[in-house]
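Readers should treat all values here as calculations from the given coordinates under stated rules, not as data from a laboratory. In this text the structure is predicted, and so the values were computed from the model without any measurement. Cβ atoms are built from the backbone, for glycine too; each structure is taken alone.
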Structure 1
Amino acid sequence: MTLSCRIAALLPPVFGLLIHLAGAADQVSFSRDVLPVLTRAGCNSGACHGSFQGRGGLKLSLLGYDPIADHESLFLAARGRRVNQPSPQESLLVRKAAGLVPHGGGQRLTRDSTGLATLTRYIAEGLKRPTADEPVVAALKVTPREFVLRPGESASLSVTAVWSDSQEQDVTQLALFDSRDRMTVEISPRGEVRILKPGKTAVTARFGGQVASVSIAIPFGESRKLDDFQPVNFIDRLALAEWQRLGVTPAGPASDAEFLRRVFLDLTGVLPTPDEARQFFADPDPGRRDAVIERLLNRPEFVDLWSLRWSDLLRVHRRYLGDKGLASFRGWVRQSVRENKPLDQMARELLTAQGNLFTSGPVGFFFVDEKPVDLAETTAQVFLGVRLQCARCHHHPQEVWSQQDYYGMAAFFTRLEKKDTGDDGRFGGVRAMRPIDRMAKDRRLEVPAEPKLLTSSLPEPDLKGDIRVVLADWLTNRGNPFFAKNFANRYWFWLMSRGLVEPVDDLRATNPPSHPELLDALARELAEHNFDARHLIRLICRSQIYQRASEVQPSRDADGMLLTHRVPRRLSAEVLLDAVNQACGTREKFEGQPLGTRATELPDPAVSSYFLATFGRPLRNSACDCSRGSQPDLAQALHLLNSTTMQNRITDANGRLQKLMAAQLPADDMMTELYLATLTRPPSDAERTAIHELLAEASSPAECWQDLLWTLLNSSEFVFQH
């Protein structure tokens, strides 16, 4: 009689049956069989024994990323009191999991479950220890990869684990499932999908440190031809195919006024002047929209705005660099944008920078973050759109990244030596960085590791010279699955109000793009055109998708994920302040800056401004795009409505309003000038009538025009980009 049969005779009927049925199988593996049971039951989750301090005297690695340590904690620690090998069914571990004795986590496994039988059998077979060379899960296969279902319908997922020894295993009953939008789709612990309402979302499956996602589309209605929509490039064609699949109708094209204001603000951060607006409206050329895009790409304000965006991303700030270092790093950023330097070249120059900070701007990258782990996190987030932070302490709970990946990335930055005269650059002392061929004493890692690329192995085991070159080669390679997608998504976000992946710097399997085919196509286009950012901007702005009308309260696609309309967003702090001054014809005075310096030209957030702070200017203390405040709040509204600074701008003796009144323009011409200067459109007939009534009731024409300009500046149409 086999050992499993002898044990079966001693166990309750259900336990005995399950172990007997498993008797012919291979010996139970802790890593392959037991850990998935504990993970599925939630035992090693962050809310239970997987938390950093553990629970009830038992601490496990989060989601089972360290099998060897978990085996010791479960079966060897506490003098082995959790197991009873002569009577496996009496083991404390088994009885607590089954809810047969008090357990803070409650019952986690039913008595008739396969999981409990696996755990019991593993104890009976002798608790074979895991080893470091055991097979691991290399990939997950989820079928089907995509659903098109209607509300009320349901379907089931099947999950297969591919192990590093090439074996495949059906793990549907052991995988963890999650829905990105539980108001649209529900998914059961067994992988059964149920549709609740129309929309588009994804569900994810996790097992053994690997993650896979499934796209789910729920049509709003029957497919439509949409003959009125004429695609001009692949962006439009891919969006059209998705609209037809989901049965949605896009908004109409943006008016000339709406397009002109939008493209000026998106590309240069400034409003079109009344004369520029009139000239555009009067131009009979059908290609006038493409022409204005081309002109804006070559304006100096384009350099100001996009340098600001890059400076936010790279955290160009004097707190890290000093005044001279700030000028050097910022100068390099502005030069790169002005010259339209390819994005891969920018990344390479940053990652391999060396020398004097004051003469080599990109060296500033290594003074904003100096610790290897911080440089690893910033590099991954800025250039790959990958957030590695969670992997610093444990395997990333929602991704495939491990501690080895984290510290392997950090190891690329351990062979650097900082040179300083001791005054930290405050009095002109040299600050420099150079690569060395050994690990610097002050750059040792908490977890020792050799340099390791996230998705591939090093070209040779023991590299000499500047190891960062290897990282830069891999990162900017056209075959890198992250670099091109990351920047395609970022530029899409900067132009379209929302990314194809949201948050924009969080590309991961459990956060798939809303339009994966479109993101892939944009990434290919960017790579095939040598990472030319202006080419990508031009392509997006020329698309019919970019030129859709905005909708404040759409009946479908409320958040704009399906690209059916333009999603309004509040102007960024710097752009809004510049727009207020431009509309009022006033010039801002920032401390230490020449009169008339625009907010988008400021070197860093150390230049104080109550307006910019109130409207969410980032402090540049984080590489996360979320550091910029974009949500309207009461303080912002009160500042626009009641502040004396706003009133002073409106009534400025050298401002637009005073000059227009001095010119004694007819009332209708005054209205047109003020509307064009703020909203880039003439007033409607209803608005003209209302203004004439206000003019008749006002105590003086000046009061009327001041009230009108104040009203326009406080309107949502002015404060929001649409």
Structure 2
Amino acid sequence: MTLFAEVVFPLPLDRSYSYAVPPGDEARVLPGVRVRAPLGTKTAAGFVVSVSGRPPAGDFVLKEIREVLDPAPVLETEDLAFAARLSAHHRSPLGELLQAMLPPSLEVRASARIRLTGAGEAALRGGAVRGVEKTLAEILGQGPSTPIGLKRKSGLKSVEAAVRRLAAKGMIEAVEKAGPPKRRRAADVPAAPGASQLELDFDAAPAAAAFGSAASAALAAGAFSALYLQGSRDARWSAYVRLIGEASARSRSALVLLPEVSLAEAFRETLGARLSLSAALVRGGTSDSRRERDWSGLRSGEIRVALGTRSALFAPVERPGLIIVDDEADDSHFQAESPSYDARTGARFRAESAGSVLVLGSDAPSVEAYQGASAGGFLFNLSSGAAVPEAVIVDDGRERGLLSRPFLEAAAAALRAGRPGIIFLNRRGYASFLFCPRCGFIPRCPECRSPLSYFKSEGRLSCRSCRTESPAAAACPECGNRVLEPRGAGVEAVEEELRLRFPEARLAVFDSGRVRTRASREAVLARFAAGRIDLLVGTALLAHAPAPRVPFVAVLNPEALLGAADYRAAQRTYQTVRRMLDFAEPVAGGTALVQTGFPDHHSLRAAARGDYRMFFDEEIRLRRAMGLPPFAALAQILFWGGTARTLAVRGREFASRARRFRPAVEIFGPALAAAPAARGGRAVQVVVRSGRSDAIDECLGECLRPIPGRRSVVRSD
């Protein structure tokens, strides 16, 4: 009986393809096996996702699979089901998600090869080719070859022109052939850290004890359960370590997702110091040999813990009993590039299918998660109840100059006392843009039309989204005015002002332009910790770094975050400002302040007081009034990776198709996306809102499939 296989390819394609299984390969073509099959005019390697004895509907002749690449499935049935569910939720290419699950030795590396066609073989036998073309045809008559191989075998300096002539005559064709899997010898599993004292007991606080009891009971039950842990990072990490130890004692593995590589590395050290367990650090940029070693250890069960950033979601953890997503509200858990996915959603899908305990944690939860955990009775607040030092809010509108009088007084007092300080301003460069006061001209990016940031020290303009750069003009190109004013001060401007005000102070800047490598970041932090830097000026990059607490902390103009065209702007503002203020050490004579032009905004007032509940109560009231999550389901579809005209056409086509689903869904757009959201310099977005998540599922499933090109789907259900 003829069998038929559904195959997906690791390409930006929102569909599978049907192929006939060649006679004799029926026992080898199984779900999870990689095969090579025709795709258009070429062949490509893909994944078999299902096999059936029933042919697909339609009057057409199916092509056959060309080659079976694996003797056994490289992906388990559970892997295929998880990837399919995540793909359907985010409308992300299934083949690309499956590719992300493989170790380096199983990744398909395709190389362009050339072979003789039947017409080419006939022409060679009949003597119809001469000269260089005959030489190349004779080489190809011995088997397919790459252009480089042809050049090497023929001894010719160039073969490109002859190859083009042969192709034009139909005598050769290109074929994408997947090379055989490069199976490396799996290295030994890294030795487990030495055992040390493990603090298994939670804090005596009632909430901590309640969380410990609930988590232990959930692990013992071996069924899906969700818990939310709110509290300081130290309190959360202590709870995580205890739970990982308990899961290991029950022969269950653990998966831990954190938003930053530095945090993942720090947690691994914490885990190693307290538990005698090996942990695989899964993140981008890891060497192939390390990825191979970790993949083999996790798949075999020899390594029980996988931790890392969002890509660790696909780690082959054996029987995960515990899945942890720390700093749950951090946007770093979402990947916008293809394949797009939300690691928080994926963690829930994995936990549900594996019967795992899912623990979400944060000091400042997302509004949706906090609402759900509160209503569901699985919110545990580990906060100690100790008073948080309140930051002073300085009304920037009543001040003159870049740095306010209260700021300068606090900085001067800290320097006189020999106390270090940290100043946060989440804006790189010298200014957000330049402005001509005579004609109103603003230099903009030629690609996406965003205002260009000004870097005074380098005399250049740069686009935040496209990364295009150009020299800063000495005069306005529109009217010739020789004065272009900087607007929206950045860290360079703050540094310049501080050097003028405090010439004796030792200053340093911590942003992605000054500290590009891990070594340079660690060097600056080491100097600061050693007391060789008095004032450290940093962007949000510094807020994620393991810098010490200091008596003086200032946050400058955080209201820039409120200007984002996103309903989560207030939430992000609270989280960012609170994270920055957490660097303030509560000591006598210490000062923490927030300098802002929006002193009465609820996110800033609550952040200054360290009162999440105050922020939540006001934010949930506003969202209820405006019909925003968690009171509605929302999906933002971003089309990117093409010309502005092409993206506009795709956005209009999707919106037109989606209108068929009214009134169950509302459609907003298309419109240009905010510059930071653009991929390749530009993006067009359409937003879909509904009171039902399944209505959005249906709308996305039917309307996105016919539209080609790159896209990302950000969902709030």
Structure 3
Amino acid sequence: MSSAFARLAPFIQEYIYREKWTDLRPVQVQSIAAVLDTSNHILITSGTASGKTEAAFLPILTELYERPSASIGVIYIGPLKALINDQFERLESLLQEADIPVQSWHGDIDQSKKRRFVREARGILQITPESLEAMLINREADLRRLFGDLRFVVLDEVHALIGSDRGLQVLCQLQRLARYQTRPARRIGLSATLGQPELAMEWLAGGTNIPVTLIADQSGRRKVMLSVEHFVRASDEDELNLLVGEQRFLQKRRHPKVEGDLPIPVTDGVDEMFHHMAAMLNSCRKTLIFTNSRNDAEEIIHNLRRLTGVERDDEDSYFVHHGSISAALRERAEQEMRDPEKPACVAATVTLELGIDIGKLDQVLQLNATNSVSSFVQRLGRTGRRGGPARMFFYVREDELDPNAKVGRQMPWELLQTIAIIQLYLEEKWIEPPDIPSLPFSLLYHQTMSAIATHTELTPPELAEKVLSLSPFKKVTFEQYRMLLRHLLEIEHLERIEGGGLIIGPAAEKLVNSFHFYATFETEKVYVVREGSRDIGTIQMLPDVGDRIRLAGRAWKVLTVDEESNVIHVERVTGKAEGRWSGDGGVIHSRIVQRVRQVLAEKVEYGYLQPRAVERLFGARQIADLSDITREPIVPLGGNRYMLLPWLGTRETRTICLLLEHAGLDVRGGRQPFYIEVIAPSEQHIRKCIDVVLAHPPQPDALIEAIPRYRLHVHKYDRYLPEDLLRTAYCADQLNMSAAMAGLQGLVR
């Protein structure tokens, strides 16, 4: 460690002394050698708050200090504006004594700061993929001056990029930038959670011939404190009666000589779960509550404010943090969490799952199961950052059980999924491998239009050379690309001019010239919510005047709705209100579903389960045992309904449903991916239909023949693709035929 420290630039050594670091962490020592002694790309994977950012930047800044770059020397690409802002503050502190400028660059940054940085063109640029796309399109004449001597590209939160069009867009951008550089920049990827790192290494090197060095933190285990409890969502009337009964009991204890009932203040019912959360907050100063939806985050903070009597207060310690909250309110939440003197509680979605520094957390609470082991590990890693144990409490909530419901609806799937995810990580340290799209045609459309917007006019061969050479499109054939270009000419997104060149067509001019074009993810249609002149945030679903909506953890009454400008004016109220966002669940891996089956079949007691969760699991195992759902692949539900249990993941189950429909069966959904419900005259009939499919497997394109085009729109620009390419991409990246056929064989074994 001392030899690694001695290699760092003097200003970095002084910073380490000033901050009273006792040593360098192992991952930092390894990265110093990898950066300074090799010319490889580097993938650094280690736990949250393990010093990954410093592991990358300490040797990078040493390199820039000793050999200054003739242009911008480093690009840091972050998936969130808030993450970039956070890293900017950390780097600015580190660079106080160095002559290396650093500039964050996204839509919230002042234009004058951007212009000043571009004039100097050196140091470190921190940028989102969307802002980098805008720079590639609009500053083509300056790119060689800006990035000609680019040395490093730091890709943060690689796991959040790798399986998406956005991550593939970044690879395209880096290859496009390399055309203006004297030599390709080295890439350094950072991630706390990666399954099968070799796939991430291959992704990181995309479009280059540079090898990748893997640095994986193998330091000792840390202490983890986990708890899981089960709650039932009570009806308003039942809960109100419960609360009134509790208050009557307390009044009798306080006033034993008073005859009759004292008046009880009228209050809305609040689920028991929120009472438990409020009690958990009393024991800790800093709590982060994770939810899987914006509606849930809003509901939690709204009810905690009601329970603690601060619903009318303008200033309190409760905050909501998600993508629909205004930037000012999100930043305030982050600041309050970082302030060690103030108590704070924030309910958040994925926006705080990534590596934004929010100081020392006492505990993380999680409502319902995460969709992945990766997400669980990320969220767990937000706590226990200063040597203490990582503390995470799961609240698993379901509606009141109907004793007459079919077996599938009696199972606590959220609880079972939570246990399965925890066990997969505790037992095996297993994390989902990256799922990288093979035919990203939506991105192909985007990069085609981006290339033409950059150069104004390109011939088809020039376009193919610039776009098809990008690594995300290595499986796209020339014939498929010709099909796309012909289609874009037909729908007037491209126009052929005299001489054979292609330009942006009239039907696409507005689309390409909008700032929304820079993003490869779908931009929601939203309505801005304002209290007076202050922006509170945005909602998706348009309310009526007089409706009460929930936003930023408070209730608001709608005063006016301006549909033309998409602005809603509100005033603060108290009481109940509704969330205004839509959304669906994520993709669940087959390993999680299979571990759910094991949870039901085994007799293991899990030490982290609280009493009611233990009781609910015991009941679920009894139901599973009586109904044979862990042993029998087809279970009759009564009448002409049957439960099919392939025990496979979301993608595989989706494919099985299509195969069953292709065989003529009436598929009614069920709780996918855990089970499928079908209507059939008999179990024998189901088996015969499956045997036909196994004997004569349909081609994937025939399988989705009856699916309406709009249901095939998975990515932002799918609507502009020719139908043949759209269906080809859906079959390649949304279905899994081999696993589904094996699953069908299991159903009729």
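Each of the structures 1, 2, 3 was assessed by Kirkwood radius over Cα pairs in Å, for residues 535-630 alone; the largest value belongs to 3.
Which structure, out of 1, 2, 3, was Rg/Rh (Cα atoms, Kirkwood Rh), for residues 95-222 alone derived from, given a value of 1.07? Considering all the candidates, the number was obtained from 1.
Could you figure out which one of 1, 2, 3 the value 1.3 for distance in nm of label points 7 Å out along Cα→Cβ at positions 407 and 671 was computed from? Corresponding structure: 3.
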